[in-house]
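Structures follow.
Computed from the coordinates by the stated procedures, all read-outs in this text should not be read as laboratory data. Being a predicted model, the structure only gives us computed values, none of them experimental. Cβ atoms are built from the backbone, for glycine too; each structure is taken alone.
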Structure 1
């Protein structure tokens, strides 16, 4: 898939340690999106969480509306809205409004909900969440496509519902479904021919699962009458890079342990196992994360692309492993040196430079001859002028 243009993005839960000021943490998230917008990142996905004390944003739509006013180019998606927590008609209506407010920069990512304690707080049995997601998504897609929908389940009753606004983005705003460990997300995305968000890491075993889910997506999409396109596949990976490998490791001492503690103590899905003594070395040794230099990041992404057959967007998991200044520096290094490798944006520059180098002797000779010709012509004119006088 070397011909595939790899777009860049982030997946922002966001993760913030509970020992900081939450107001300032959210402000820093806005500043990060402004920074990424200047660095030509293509998109950012913002999550929905309601408990656990580490992932702060409860309403990604509200956050995106504010972020859209502070950015110019970057596309902003819900990453993801937990469908079982919302009436599908009201949710679709809000997202269409957001599509208009952002002039088409909003994207609609959905999932079943990842934190069990979020679901239990509103009386939802976690074992029902994936079925609820499928029931809701059917309504959302049909509404987005302009249909009038009536559907009754044991948790919502939609009667003759039609959106009063068409999406700003025609025929509809971009939709994507999260897929992690179970096949439900990939099957649902394929059934409706929308994008797929592979979350949960990019270690070899995880990439095997993501690749298998993509295969299931392709099979389901074709059976449903859609043509699968790898440009619609987003993969979320873990990265922190610096000028040297030693500097990258040192930077991570700032916040990686708090991140590991959260997945040990609170989150119901493992990223860093609880018995790991050194999270940094474990992340590197297992291939779960790329911690190193821009060259290391290029090699890591190439492995992901080759092993998976290719995907359309690399989304970095936004985290606070490093302090704020080193975090911003990480994204700058990715944008300057890693992304161009996969976007062919500097290939013609290199070719032009090499051509000039290869023909330099000829060009120098021609330049010298041109200068000498001008000198000779001037001298001839001066000679004629003096002779006439």
Structure 2
């Protein structure tokens, strides 16, 4: 099978003329792209079908909310198409196209107008990486790198492999879900992955399966081919309202991934991106769903961490009691923040880290609050600094 790609709702049989007319204002803002393989996974009789919600535009996207660059990625651009936020990791935007456009995409700005963040000439980014020996990991992303012609992708991989301090190359892709035949029908692509893996320097495929129904027989075959080529396949997914915000669904996803040898990596809080309000779940509700899902998984499925990709770093939600929510920097733009632990007063209405404003410190807590925090397993002195109040 070679899927046919579709960029107009006129070609989607499950969408009637009246619905297309209603959705026209959404398409004026946010593009649509999919293919006949992925659309075949939709149960068109179910208006709340999660695959439909993931790929088909909805009027909810017009609700004012968020920013186009909620994680301030522009602050970390060091060369055209190259971001360097974390000391050991560089990110290269090598594609401005995906196999499909997720309706909750946090980089939808790349598909609006003449966005210029993606640079087809990667030489400037490679030169930056070459000049920074602390960079041991490079993430290829976009867009989706597997949309690139195989020859083009192989060239980028080979040029990265020539930089001796780059030990890990990651490829961020949703193609195993959107179009597994891109992998199945192109042995040259699998060979390019195999050639790049030499036993010490690894290739990681950072897949994105959001719902267990995406794990079709074809998707599992594509994953197996990548694994046979020596790639380590991991999965990350945002927690999205109406798609995987049911603990049973999320547990099934994490479990099925582990059954095919795909390591669950991150479950992300939905970023507050323009158009994403209807897909977002409050942080503390997301954490509850995440923990309930993990409770019914095997140990291998429990490897996932629940994090926010904040402008300052990857902030993990590590605990919740009645009155407090606990966070830790799992990774940070400022290396001094890595591992920093933070305690905030609970805010059930918070959708993002910035929504937490009441930081815990001795000057604001009463004796009973301190006892509650101690009972929750929080040891040490609750202190406050100018930059990060509430850090233990």
If you rank structures 1, 2 by distance in nm of label points 7 Å out along Cα→Cβ at positions 173 and 341, the highest one is 2
Working back from -15500 (helix-only ellipticity at 222 nm (-39500 (n - 2.57) for each DSSP H run of 4 or more, over all residues; to 500), computed), options 1, 2, answer is structure 1
Calculated from one of 1, 2, distance in nm of label points 7 Å out along Cα→Cβ at positions 157 and 189 reads 3.6, and the structure in question is 1
Highest-scoring structure on relative contact order in percent (Cα under 8 Å, 6 or more apart) (candidates 1, 2) is 1
Value 5, 21, 30, 22, 9, 4, 4, 3, 2, 1, 0 of P(r) over Cα pairs in 10 Å bins from 0, in percent was derived from the coordinates of, among 1, 2, structure 1
Across 1, 2, mean count of other Cβ atoms within 10 Å over residues 325-332 reaches its greatest value in structure 2
Distance in nm of label points 7 Å out along Cα→Cβ at positions 61 and 133 gets 4.7 when computed on, of labels 1, 2, structure 2
